[in-house]
Every structure is written in structure tokens, then in C-alpha cells.
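Colleague: Take a look at these structures.
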Structure P
Amino acid sequence: MIMNFLSTVVENVILYYSISLFTFYFFLAIVSALELRKHYFAGKIANYDAILSSPYAPPVTVIAPAYNESVTIVENIRALLSLYYPNFEIVIVNDGSKDDTLEKVIAAFELEKVPYVIDYKIRCNKIRGIYKSKKQALSKLTVVDKENGGKADALNAGINISKGDYFIAIDVDSIIDPNALQKLVKPFLEETNKRVIAAGGVIRIANSCVIKDGHLAEINVPDKFLPRCQVNEYNRAFLMGRLAWSRLDGLLIISGALGMFDKEIVIACGGYCTKTVGEDMELVVRIRRYMADQKKKYKVVYIPDPLCWTEAPDNLKILGRQRNRWTRGTIDTLFMHKKVFLNPRYGVMGLLSHPFWLLFEWLAPIVEVLGIAYFIIIAILGQPNWPFFFVMLFFVYFFAIAFSTYAILFDHLAFNRYKNKRMIFKLILNSWIEPFLFHPFVVYWAIQGNIDFFIRKKKTWGQMTRNGFVTKKG
């Protein structure tokens, strides 16, 4: 009798949790679709040439931390130098690399060490030297060599060196769309009632794409299974998630691969936190809290255009380290800002987005594992509710397929980046097998991240090895 009662309670909890999760995702998908449609038509009449020709375009600094990035560093700096914007500088921060990253950059761009007065507005590890090119054509490039302190510390060093009113934080292993600065700075210029404090854009997977002179020469769906799974993941996360949260004014994260920030606000908040591995999410939450506490009207925006292409991990070991870190960063941010939870003072962020991340982003893998463990135990005891089990399995599986397919097709209709229809078919086919061959690893890495955070107290990033882009000469 007691066993039947407990089984009923557990099954109802799992059922209602799943319904709540999928209902919310369905709601976000609808909001995202409406926002993407609005952006699509607005983009047809947007005049970015006005920004390019304007003498009042605000100065922007592009900050790219680099640690052991010798495989891709030169190609990526070339891409950054060819960005279309009238008033920008590039600050590459060599965060104590142990390989020949700095030597390659010095040789490729003919750099020399120059005297420089550094204003440490934000605390960071010691800066050992500032390098500028001997070529006048490369005057926009500044390379900072500093003692290792991690990505957040490197970004803080870049902020201290920067001259722009706004800065873009990027991963140096990324390829940025040449028009990214124009599109990211536009919301800062056109908003009148609220102060835009941060803006982010869509991140895409560049594995198997061909790079020529720092630009995408050929866009392909990744040849390998793991990067293809991440293409679908990124479509769901960016187009079906973050776009909706931006519309709802509850966006909690801007990807560390590409984000523009109001430098004055970031400095007022103390810069990036060096005590967490989720510095990108933590900064967004902190600057939002700062503006709310100051009772100032503000906005965090998201641009659905694919503005940045990055190399995704293509083996389980490196991907596992990345997802472990993402989990630890999420937990850290949620707990560091637990005061936000259900606090009406912080508006949508407090009443909706923070609880959502807590209940459905952090807890979802834990609930899933507990649900699986429950059914295994019940099966061993000989009292399984097989109809409930198969209904739930069918429901979850086909919702996952539908959600992924929706994201793939919506992205194709809006941007049409993959010209060959076979590429779209490969992504859709991938979504059918992803729940069996990829999702279990994601759940495992999330659980491992929880163990590392709460039990092992792990604070390190974990080494990320890059293979480099496919490049095309001439």
C-alpha cells in the first residue's frame, strides 16, 4: 500500500515536472518565432551604411583573451582586422600562454614592445608588456602579454587597456561576421528610453567550414557526429531560447564567444568575476542587478543574426570538460545571486528567468537521473508501471525531435546558411538519433559537474584543445 502511494507520488511529480518543462519550452519557441519574424522584416529596411559613414559612431574595443591558441590565433586576428566599422581597436590578451601563441603573433604582425601607462581600473594579474605593430596599417591592433589568471582576468586586463566606450568580449578561436560590430552597436544607438547595457548574437559551429583570409569561404554542416549534435543544440539554445528571453526582458546570459557591453557599467560593477568559471553569465546577472538596484531603466538585447562562428569540441573528452564547466558556472551564478530568486525587485529576471534556470536548466538532468533510477528500482522490485514509462518515453522523445526540427527549419527559412538541402536533411536525421547517442552524455556531464561543484569544489576550467579551422589559400 505504501509502495503504491510512493509510486503514485513520484510518477505524478515526474509527469507534472515534464509537462511544465515542455510547456515552457513551447512558449519560448512561440515567442522566439514572433521575435525572429519581427527582426527578419526589420533587417530588410535597416540602414547599416549610416553607421559606417557616421563620424559619431562610438569607439568600440574588441577584446580577445588567448591561452595556448597558437593553432588558430593568426587566422583569427586577420579576421578581426577586417571587420567593417569606422572606429574600433583590437586588443588581444595573451594570458600567459605556455605554447608559442605570442611568438606567432609577433612574427605574423611584426610587433614590438612599446612603453604604455596602464590604468588598472579593474584588478587583474600583472601585465608584462604591450605590443604594437611596426606597420601603420595595423595600428588598430594591440597585444597584451600578462601573467596567467584565467579568461575573466584576461578580459579585465583588456578592459583596462581599452579605449572604446563599448567593448566586445570574444573567444579568440572564433570567426566573427564582418558586419558584427555594426549590428551589435545598433541597439545601443537607437534605444532612447532605456540604457542598453549588453548585446549578444547567435553563435554557430564552424567545424568543416572552409576559412579563407580569416573569413568563411564555405559553410558546411560538420562531418563528425558530435559537432553536428552541437549545431542542433546551438539552434535550440540561441534561436528558441535566448531570443525569447530577450523579448521577455529576462535574458541571463550572453555567450562568452561574442558579447558587447557598456564599459562604464561593467567597470562600475567591478569587471568580470575571477572566482567563477561561468564569468559570462555571472557578469550579465550582476550588471542587471546593479541597474535594478540603482533603479535605472536598462535593457539587455539579443540579435538573432549568426554573427560568430566557433570551433566546437569534436571528441567526448574535450566536450565533457566544456559541459562540466558550463554546469558549474550555472550553479555558481544561481547561488551567487540567490537574492534574485522570486524577488519582484528584479522584475522578469527575478520572477521568471532565475527560477526557470534553477528549476529547468540546473535541476533537469538531476530529475532525469532520479527518474531513471526510480524506474530501475521499481523494475527490480517487480512493480513497474510500464504504460506510464512508455508513454513518458514516447512523449519526451518525439517532443525533442519536434523541437529540434522546428529550430532547424526556422533557422533555414530565416537565414538559409546551409545552401545544400542534404545538409538540412543530415541535421534533421541527427535530431532523431541524438536523444540516444548524445543526450545521455550531456546528462552524465551535468551530473559530473554537480559532483565537481558541490563535493570536489572544483574551480578550474579544464584544458580545451583546438584542431584548427580548415583554411583555403589565395
Structure Q
Amino acid sequence: MDINNSIILPFLVFFPMLGGIIGYIIGRKNKNARDYWAMLVTLLTFGASLLLIGKEEAFHETGICGLGLLFAGGGLQVILAVLTGAIWFITTIYSKEYFQQDRNRNRYYLFMLLTEGASMGIFLSADFFTTFIFFEIMSFTSFVMVMHDETKEAMRAAHTYLAVAVLGGLVTLMGLFMLYQKTGTLQMDLLQQFMAQQTDKSAFYGIGVLVFFGFAAKAGLFPLHIWLPNAYTLAPAPASALLSCLLTKTGVFGIMMITAKIFFHDAPWGNFMLILGMITMLMGAILALFSINLKRTLACSSMSQIGFMMVGIAMQGILGEHNALAASGTLLHFINHSMLKLVLFLSAGVVFMNLHELDLNKIKGFGRDKLLLKVVFLMALLGIGGIPLWNGYVSKTLLHESIVEYIHILEEAGQSVFYMKTVEYLFLFAGGLTLAYMTKIFVAVFVEKIVIPCQYRNRGLI
């Protein structure tokens, strides 16, 4: 062990994993004790993440797979660790009620806590090797969460999810081998220093695409989004919330690190990101607009919102030193989307717990007389929709203004703005689609007259 400045970082990564194993043993004897143990584990993990605020921590364990594990806690990593701890704790509390009559709960809690530790390992990683190790662990542990119900459809969705994750991981690993061969390191800070000395980065674009591939697959970017709608729809609501709020964000985190550490202020790479981001943003919104399944609509919405984040990441590269608006908008939308989708997916879980149905035509009017659920859902809807006075408006406005800023720069330089004007109009159009499909959901569930059978009307939890 070369550097051991922190015990908090390894605690955040390995304590949830150990807690999952202990919880599995407890669960074989006492189900209630297991549930409360899982809550305690996630609460302690969240509490430990708060201890990182205002600090710069590091941890390096050598001798693991050659390059060792390197963690860092500071800045962005602290924000993501706190966000992960908070969302996991909330979801674990919700899981006790949601899985009350479910089988395989012991298995679910085990793999849920293993996945939390792996997610922390990704967000706290300080080199791409550590990121990759925990990225692969997370892919396999979260696979069990997706196939939890063990229906034919859930198994197919889980297998698709795993196949895309494994394929993406193999391509990323190949890219990391090539990157290490060219640079002699996979540490993010050292890579940034090395790349800053390169006047021509064209030789690294192919390697960057390979490394990017696995992260793009996890983030659900076009054309690697094929797993996302079905996995989100068929997984249990708590698992869907974690997939949307955090697990796809591990892919976004990887893309952010590639852009910031390898292709910092690189316009060609930024334009590549912009094209993929725009396609993902629009395709997700269109798919959500035409979906008639509540969770599938939210799943496609997540795909679209990931596209918004990709636009922000792209603009950071394109704008170069003028990227403050894009960087702020990307991070804020990252956080906003995680919190808002947590509310939306858990609300969808309330509907499913009561009706065992997600078809909008069959759950029409369910929340008409449920004031608390209606208000909670509406707050998240207004946030995702980018309505003024809600947090989503701020992050989307920052992203939009970064596009406008670049248009002004092009105009001052006397260059054509047709391409970026098109990007701006499509960005605004995607925002309009977001409001349209969220309104569709709200009207169907909370405004339309009740059409569900009488025996279900009084079973609401809220």
C-alpha cells in the first residue's frame, strides 16, 4: 500500500459490498432484520460520503491486477459520492414496502448493495483502470437487479443489457491497452498532463472512440441504447430508479473524464460528442412521446436527458476556454436528472404496487384523488420539463446559453452559424417534446376520469 491518506474512500466502496454479504446471511434467518440492516448500511455509507465535503482525499492500493486501485475524493467525486449515497438510502427505504410480497428479496438486497459499492468505486476512481474494474463489477451485479422478476421478458431484457455491457467493456479494455501503450499511464491527472503536451491529438481519436464505446453503451447513447427501454421497464421500480439515476450516469461520468482528461478543449472531439448527443436527445424524446407504458416513457425520457448532458459535454470541448456555462449546465443537469427521475420512477412504482399495471390506458385516472402523489409527481414533471422556477429550467438554460455563446463567437469571427443554429432549434424542439410527453403522463394518470375496476380504487398507498 503506497498511499493511504484516507480510510473513507475504501469504506465507501467496500463497506456496502461487505454489508450486502452480511445482509444475505441475516436474511436467511430474519427478513425484517435484513431489510433494516440494508437501510443501516446505506445510511452509514451516505453519512461517510458527507465526511468528504471540503476535503481532498486519496487512496492507492498496489498489487491488484498489476496497476492497483487508485481512488480520489475531491470536487466532482465528492458530489457524485454524496448523490449516490443519498439516492441509494432513499431507494432502500422504499424497497422494503415495494418488495413486501416479493420472492428473491434476499438476492435483490445482496446485489443492490454490491452494485452500490461498485458505483462508488467508479465515481471515486482516479484512473481509468480502477474505473474499468468497478464498471465491469457493476455490470454483472446490476444484471441480477434487472432480471429480478424472472419473467421471460425480464430475462430477455437482462440478457440484452448484459450483452451490450460486456461487449462495451471488451472494446473499452482494448482502448485502455492502446492508451497505456502510448502514454505509459492510465491515471487521469497524468493523462491530462501528457495530452496537454500533444500539439496533434489526431492519433488518439481512434483510441478515444474505443474507450468511449463501453461508457456510451452504459449511458444508453445512440446506437447503443437498445438495452435501455426494456431494462428500465421490466426491472422492479427501485432498480429502475437506480438504473436511471445513477447506473447510466457511470457511463456519463466516464465520457466526462475522457473529454476532460484526454480531449480537453478539443473541438473535433466535441463535435463528435455533439452529433451523438443530439441524436440521442431527439430519439429518446420521440420514443417517449409515442410510448403508452408509464415506465417505458420514463426510460426513453432518461435516454433523451442523457442526450442533453452529452450536448453539454460536447460544448465544453467546442467552446474551449469559454466553456464555463456548458460545464456548469452539464453538472447541474446531471444532478437534477438524478433527483427528478428518482421521484418519477418511485411514483411509477406506487402505481404498479397498487394496480400491477403500467399501461397508460389501463391506469388512467389512478392518481386523480391522491393529492400527495399528484403534487410530488407534478414537481418532478415541472423540473424535467424545464419550467421556470424549477431546477431543470436552470440547467437547461445554461446548456442552451452555451450553444448561443458559441453562435455569437462564430458571428464575431465571420463564420457560418447555420450548423449551430440548427443545433439550437433542435435543442429547443427536444425541450418541447419533453414537456409534451410528461404532460401526457400527468393527464393520463392524474387528470383523466378513473377507468380502473372498482376493486382497485381504494387500494392506493397515497
Structure R
Amino acid sequence: MRVTFLGAAGEVTGSSHLVETGRHRILLDCGMFQGGREEFRRNAAAFDFDPRRLDAVVLSHAHIDHCGRLPLLVRQGFEGPIHAHPATCELVAVMLEDAARLGVADIERRNRRRARQGLPPLAPLYGPADVERVLRLLRPLDYGTEREILPGIRVRLSDSGHILGAAIVELSASVDGAPRKLVFSGDIGPVGAPIMRDPTPVEDADLLLLESTYGDRLHRSRERTVAELGTIFDEAARERGMILIPAFAVGRTQEILYWLAEHHDAWGLGRWQVVLDSPMAARVIEVYGRHRALFDADGRRAWNGHRNPFEMPGFRLVEDQRDSMRWNDREGGAVIIAGSGMCNGGRIVHHLRHHLWRRTTHVVIPGYQAEGTLGRMLVDGASKVRIHGEPIVVRARIHTIGGLSAHADQRGLIDWCRHFRRLPPVWLVHGEDRARLALAEALRAQLGATVGLARPGLAVEVAAGS
């Protein structure tokens, strides 16, 4: 069994790994690269393999950096099954349809500019018809159920605690009569996060592909994070300002709303309008409602009781674009949660354009920001940014709230690895080099691990009893 790293190998986005077992070829994730304009070219480029010769895809979860290139894979000839948890299958439909809509809108805006410059038009990466072809190939697979997806090749998914339906992938195969087992962590969530269950332990593998997004740091505790959020609300209320929170519609948005509902009175949220500005949020809420059996005990109680975040006083769901634009004229009194989570598209960009230059604006960054994104520029302290070609002075206060991340920190990743009876060789994916180098050193020092850093195009063998 051989694994070739194709994406998220030295970076966080573009998750994609090709597994070959002699007769069969399986792709683990097919994610979109996220960042600047260069990523558009990378996403549009041909795959490093022939999609027509691919036998199956296994998805870890529905975030766009793990599933966003599936329509391109299908357009280039892939016709096999795409295995994923049932909740992931539903969320993939929401995510890809939204990505297609945003991609078309972005290209239309860029083409108007190119026309004025006398340049030829660009084509969007994909459209609704491509997404529909992907959805017909989805094959739901529940947690804990082992399925033979190809002759001699079995897959089992386990809850990774990251977002609804997110999975650790265990891929077992018989190669020349000898068993091999590859474990792909997907994205590992933090222990004790609200709504989601803790990551499932795995005990056996011959090779481990481990995410390393926050491999170089420890998150603030939930208690300190909640206290910090309360302080931000107090400051913004005194200034009669605005709070903008860029958040992915799946995962971060639900946890943020959970905390707002939990501390509604303590934080004085009766003074605020809490606005979820997302055209796809209603669909995501429906998916969460259908799969609330996946929540932890506290999450189920909150959803079924008075703390349901979507029923708290002052909450407003905005789907209509004209209604969204009205909030751009407000100078205070609102908490606006909108995508995308890295500020590289979607409605949050418009709100930032109208409010970043105000000293009374607070921007709360709850998750990872990839290199080249507007969110990363804000986190890194940029004094001026460009949004839709317009230079914007940054006077808003930027708050990075690491304790709300949907990814485990270094301690969480190492503790998850402790569950292996015998830790196999580890290859670090889904992380920038600074994070991966720190995690590799910690794994070697604390667990005596054999660790490698994945690089695009690098192929490694899965040997029995490695």
C-alpha cells in the first residue's frame, strides 16, 4: 500500500492523499486550496493523477478545504463512489452549492474589471451542474460500520470531534496476502468542546496521517476564552460599537452561537442584535437538527431546551442580500456572524469593508487563517488591506480567540496519539511547517515517535507492523 501526498502537505488547505494498493486507487479527501489569487490557478489545474482511473473517494468531512474540488474531479472523469458519514453527505451538498454560487459571483465581479482593462474573461471553477453530479456519487457510511468499498479494501469511520459528521478514516487492505492498515486523522477536534463529542480513540495502525494545524501551540482554556469574550462585549457595548465574527457556517458558527446563548444574560446580550448573516445557515441548521444524536449530552440538552442558540432573544437569521446590506450602515449594537471563516469571500468581506476603518469595531477571529487570506492579514496586524480593489485602513481591534478553535492543539493531538497500543510511523499533514516541526519534535520527545513531514508528490509505503 502506497500513499502519495497531493495537498495539505506543508500547508493547511487542499487536503488530498492518493492511496494505491496495486489494483486499486482511493483518494482521501479532495479539498480546495484557499488563500489568494494564486490558489484559484492551483484549484483549476489538472489533478496529478487520472481521475478516470480512480476507484473511490473517502471524505473526512465537509469543510471546503477537504471536499471543494470534488466537482472538478467529476468534471475530469471520475465516476466512482464517494464515501462519507451521512451528516457529511448532507453538508457537502450545502457547502458545494454555496461554493459554486460564490465562485460564479466572484468571477462575474472580476470579469467586469477585466473587461474594463481589455482582458479576456475567466470561467468559474465549476457550476451547479458539476455539483449535482457529485451529489449523485455520495455513499453514506455511519460511524463504526466497516464497509468493503473495493475487493479486499475496507473502510471504517469514527467521530473525530471536529464538526458534524467529521471522521477519522481507517483504511484496511490485504496486499499480496498481508494486511495493512492506514489511519487518516482528518481534523481532530478538541476535548470538551460544546456540541461535539470528543475524538474517538484508535488503537492500531501501520501508518498514521496526522493533522497538525495547531501543532505549535496550546489553546486558551474554555474558561479563559469565555471570560475574554465577555470582556470584548463589555468594551464594545461601552463604545456602542459593532462586533464582527468571521466563521465557517459549519462548526464554528454553531459553537459561537452556543456560547452566546449560554451566557446571554451574563454578557448583557439583551443590548445587542445577534445576526447570523448566511444564505446557507438555515440549511445547515436543518442538518444539525436531523443529526442531533451526534451531539454530546450538553449539546442535546441545549438544542432541546431553552438554550437553543437559534431561539435566543435578539437572534436574527439573514438570508436576503438586501437585508444583509442594511447592516453595513449600522455603526453599533450588532454582533454579525458571517462567512467565510478566513475572510476570503462571502458576506463577511462586505461587512469588513464597511466597518474595519471604525475604531469602535471589534473583529473576533475564532479559527485558523490560512496564508494569503484577508483574515491572516488582520491577525498579523496589517494597518491597511484591500477589499474588492479598495484600500481600507484598519482601525478596528482584532481579537484572536484560539480557545474556540475546532482543531485540537499540540497537547490534544499528542494525547489522542497516546491511545495507540504501539504508535506507528507518523506523517504530518494539514499544517504549516512551523506548526509541523514543533509537533514532530514534541511527538519524538514525549512518545518516541518516528515522524515525517509530508510534501507534495512524496510517496510513502505502508508496511505491516511499521
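Colleague: Thinking of P, Q, R, which structure, once helix-only ellipticity at 222 nm (-39500 (n - 2.57) for each DSSP H run of 4 or more, over all residues; to 500) is computed, gives back -24000? Please list the in-between numbers first.
Modeller: Numbers: P: -15500; Q: -24000; R: -9500.
Clearly, the read-out refers to Q.
Colleague: A further question on this structure: Once FRET efficiency 1/(1 + (r/R0)^6) of positions 224 and 424 (r between Cβ atoms, R0 = 30 Å, to 0.05) is calculated for all of P, Q, R, which comes out largest?
Modeller: Top value of FRET efficiency 1/(1 + (r/R0)^6) of positions 224 and 424 (r between Cβ atoms, R0 = 30 Å, to 0.05) goes to structure P.
Colleague: To test your reading of the models, identify which of P, Q, R gives -0.82, -0.89 for log10 I(q)/I(0) by the Debye sum over Cα atoms at q = 0.17, 0.18 Å⁻¹, for residues 128-215 alone when calculated. Please report the intermediate quantities before stating the final value.
Modeller: Working: P: -1.04, -1.13; Q: -0.73, -0.78; R: -0.82, -0.89.
This value belongs to structure R.
A short reminder: the numbers here are calculations on the coordinates, not readings from a lab. Fair warning: this is a prediction, and the values are worked out from it, not measured in the lab. Cβ atoms are built from the backbone, for glycine too; each structure is taken alone.
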